[in-house]
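None of the figures in this text is laboratory data; all of them are computed from the coordinates on show. Given the structure is predicted, the values throughout are model-derived calculations rather than measurements. Cβ atoms are built from the backbone, for glycine too; each structure is taken alone.
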Structure 1
Amino acid sequence: MSVLKISNLVKRFEGVVAVDDLSFSVSPGEIFGFLGGNGAGKTTTLRMVLDIIRPTSGTISVLGSPPDRRNAQAIGFLPEERGLYAGMSAIDTIVYFGRLKGMKPADARNRGMELLTRFDLADRAKSDIGDMSKGMAQKVQLATSLVNDPELLMLDEPFSGLDPVNQGLLENEILRASHRGAAVIFSTHVMQHAERLCDRLLLLRKGRKRFEGTLDKARAALPARLVAMAKSDLSLIPGVARAERGEAHGDGWHDWTLHLSDGVDPATVLEHCSANAIALRRWDEHRASLHDVFVQLVGADPDQAAMEREAA
């Protein structure tokens, strides 16, 4: 059974379609990347799963039931807009969120101290949130999303503002949750995290799904690019959509960049060269990165979007 199943989900705000006929599911132990530019509908979708806002149409199932407050005990959520209560200590904050999720105070405190110890914050357990650095406070907020060992863990732009060390810590927590069987869904602009972590991913543009599948399937959505050195004109090879002749190396040798037509296997191009005695000194295959796929299907540079968000 899917932990989360979304079917034909639509959300309109005063005539603006924020989520447009969206369907996907996330299974136990799966890490699911929810990717898209600003305003793509990611946060709106997660808020509907949390029953903060209601869909215009479509259905959402969390562990087999429609979303409501009774699902809270099974869900962990890290919002994009971080916010904790100044004046509360780190451990009291975690206990408070644990109790909201139906935990007994002692169990929430024990689990909270375990998390703070793992996050190297045990000595700051009684420190006021307002006296903590941004990175420390973010780790406390991460602990509030993990305190109940959720079956569904949802993280909205979780890597934003974290330094590389704490980004690594968060990646480890995502893997840890997956290994114990939790379904993990996270949105991000940082393609490297998605490439390292995701079993499957979904690309969203203006509320509509543009792609869903594995990373290999995403990369296969764009043709491969070949870099070679040859004397012959490689633009004439069958299956080459576009060829760029580059630097000359003497004796007629030139660098070439070949952009293949959709569905063409790079191996068939190499076989053609061999069969037709086309001499090659170099031959490198470059598959599309997730960044390339994102830009092609979503139409925005995720790295630039991330920088703009950090600047804001």
Structure 2
Amino acid sequence: MTAPVPARAGRLDATRCSVTALVRGDSPVATAGPAQRWLLVEQPGPWGRDALTGSRIDPAVTARLAARARAEGVRVLLVRRPGDRAADSGRRWAYADGRPGREGLWWSTRTDDADLVEAPWDGSVGERADRPVYLVCTHGQHDACCALRGRPLAAAMPAPADVWECSHLGGCRFASNVLVLPHGFAYGQVPGDGADLVAAHARGEVALPWLRGRAGLPLPAQAAQQAARERLGLLGIDDLPVRGSRRLAATAAEDADGVERFEVVLGGADGDVVVRVESRPADEAAQLTCRAVHAAHPRTWTALSVSPVR
């Protein structure tokens, strides 16, 4: 199979991963990333392909920062205000915790990059944010679609939303991608100025049409929550907590085809909700990022049943 040829920089043409994903009708359901804790570091551009090592953060600090983040399971994201990417940084940073029951985001200011390594990452320092924070991936050096779609969205999102451009979130083919903290709800293919997404979170709800999932939850749980929200109309950000999950048996033929099925138990408004979901790879391989050297088979999640337990 011939490898896809990347499009020229600066053009949102028919070869771009986000364009081909829309043409194929790729589903963004259950594609949120695994992180549940984040370190946001305000740093004006430019960002290299690896944002942390390709920015103006003290190189003596980046290795220590990356090592600590790996050890503690924290995702480091660079952030900057939309607009002038070369503007002076306020040298702000934040720790965000999206684990259910521990949600919060705390802003601090560093005097030196080394402060990022020495400070506690537990919410014990800084000023707690009193509203959602919207991170729009605009990391064009990682994937051009993120910049070509993300920058206009970040610039257009309505006030008074707390909006930041950010480095690579994942799922480039679903650009524009938005991560809403502290809960960690990931969105893809967000249209227009994102006003409907902002309005939903202002009400304490998810914006279901563009929801990829809640970061940190296992993919079967993300798919189950999506199906239950659609079926039951439960849109609150804390609705349908995950109670448990188990993999269901498959036939030998299904195993050979890569088919997986799961039963997920969620907490509903009037009792538990049991959801059965299925995942299978696409028949055709596809270009999943603009920089992809080889095509891959994306997986698609389907709800088999949603059963409230009375």
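Worth a mention:
- Test item: distance in nm of label points 7 Å out along Cα→Cβ at positions 183 and 199 calculated as 1.1, pick one of 1, 2: 1
- When Cα extents along the principal axes in Å is computed across structures 1, 2, the figure 77, 46, 36 traces back to 1.
- Source structure (of 1, 2) for Rg and Dmax of the Cα atoms in Å, for residues 39-206 alone, computed value 15.8, 48: 1
- Computing helix-only ellipticity at 222 nm (-39500 (n - 2.57) for each DSSP H run of 4 or more, over all residues; to 500) across structures 1, 2 gives -6000 for structure 2.
- With respect to distance in nm of label points 7 Å out along Cα→Cβ at positions 23 and 159, the largest value across structures 1, 2 is given by 2.
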